[in-house]
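Computed from the coordinates by the stated procedures, all read-outs in this text should not be read as laboratory data. In this text, all values refer to a predicted model and were calculated from it rather than measured experimentally. Cβ atoms are built from the backbone, for glycine too; each structure is taken alone.
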Structure P
Amino acid sequence: MLGKTTKKIKKVAFYGDAEAKETDQHFIDAFNTAKLLAENGYVIVNGGGPGVMLAATLGAKAGKGRVEVVIIDEKIDMGKNFEGSEVFNKKQVDQIYRTKNIEERMSKVVEVADAHVIFRGGTGTMAELALVWQKAKFEYKKHEPLIFFGDCWKNTIETIINDLNFDKIERKVYDFAENSEEVLKIIKNKKGFKKKDNIGLFGRFKKMVDNF
């Protein structure tokens, strides 16, 4: 569970699948989460591209909030496998930071944001996650919270920390959220929270038997 941080949280970065479509659940979740956070006064930060990044921008604007994006300068050709910046995304935002390469882009997003919400994604999302996670460890007690959104992350992250050599601090800088309201609660409280198990009478009996 996420340990308490003294970090002042104003800007929240969104990471995730650049290929997400408007009908995909993680696009919808990113939109709703950004909208709720914007309505509560938080600035939304993203990589200025399509998919989850665009969802974050659109959601923030629906919540009448501010959006800042970090992109690689449009003059630089990153090749066909890079998603690039999304024109419609850029048109909606309040500030654009331009960088020279992918490493600078990742570092700038982390520098600008004070908390990080991670949606379903691929290798780019994993690279960003590694950078954020390492920084959180180094700054523990004033760390920037990592929030993994959705069922897709729980087994993956728990397998990683159990099978690899993650220390006690590295296990205390993140939490999981199942919906937008939980993301807001974590960011507002600046710590994780225990969720009640709604397992019913039979579930409680089974748990007692299993623990016997």
Structure Q
Amino acid sequence: MNNLRHFELELADLKRSVVTMGDLVDRALGLAIDGLRHPTADIRERARTLEDGIDAMETVIEERCHIIIALQSPMVRDLRFVISTMSIAADLEQIGDHAESVSKRAHYIACHQPIANPPELEELGELSRTILRQALECFVSGNSETTRQVFRDESRSDRLTKACFAFIQDRMAEDPKRIKEYTHLLRAVASLEQIGDLAMAIAEESVFIHKAQLIRHNHDQIIS
């Protein structure tokens, strides 16, 4: 096997590793969202196990990227892929952190008094998971329409977050005895919003990989 072929296989394997990490993050987020629907006391340990796996994968991916840069001296397109892959792996690790945080909030609520969820929370949770999956699809395929959908859905996520905040703040005022539980729920909602922001960052990096465009402040400039 010549060096070029070996390098191409190495990049393809790196890409698969990111997708595998993304699948693990998606599982962690699914667990967290289910935990908000039906809080259980054991969710914290289950979330920690997934987070440990996510952290380990992020470390491996980062180390592999460093080795590729140091030993392979990739040219412009491949260097762009490797650098962006490190950034995406870091974003996925942060999403995993937020998913674990949501699970911790659900654990607290399960161990204390039950409270009412905002009507918009179900949609917000599912939307955050949808945005993550779409962002991973952007990484794999570079599809411009999927990328645009990420940006549209992230804006919808912001609106749902504001509605959830308003509901929780009203309940805090109405039922001060449950203020600690509602504070944990408020933080869980904030984490779901942050997950949408990080998934959007993955989509932005994916555009840089596939189209060599920096669109962080110019989402309407995506090349079709």
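Observations, loosely collected:
- Each of structures P, Q was scored by FRET efficiency 1/(1 + (r/R0)^6) of positions 25 and 177 (r between Cβ atoms, R0 = 30 Å, to 0.05); the highest score is held by P.
- Read-out Cα extents along the principal axes in Å, computed value 65, 35, 34, structure in P, Q: P
- Value -30000, calculated as helix-only ellipticity at 222 nm (-39500 (n - 2.57) for each DSSP H run of 4 or more, over all residues; to 500), assigned to which of P, Q: Q
- Among P, Q, structure where mean count of other Cβ atoms within 10 Å over residues 129-136 as derived comes to 22.5: Q
- Volume of the Cα convex hull per residue in Å³, for residues 41-160 alone - structure with the largest value, from P, Q: P
- Label whose coordinates, when mean count of other Cβ atoms within 10 Å over residues 113-120 is calculated, return 24.9 (choices P, Q): P
- Read-out distance in nm of label points 7 Å out along Cα→Cβ at positions 9 and 73, computed value 2.3, structure in P, Q: Q
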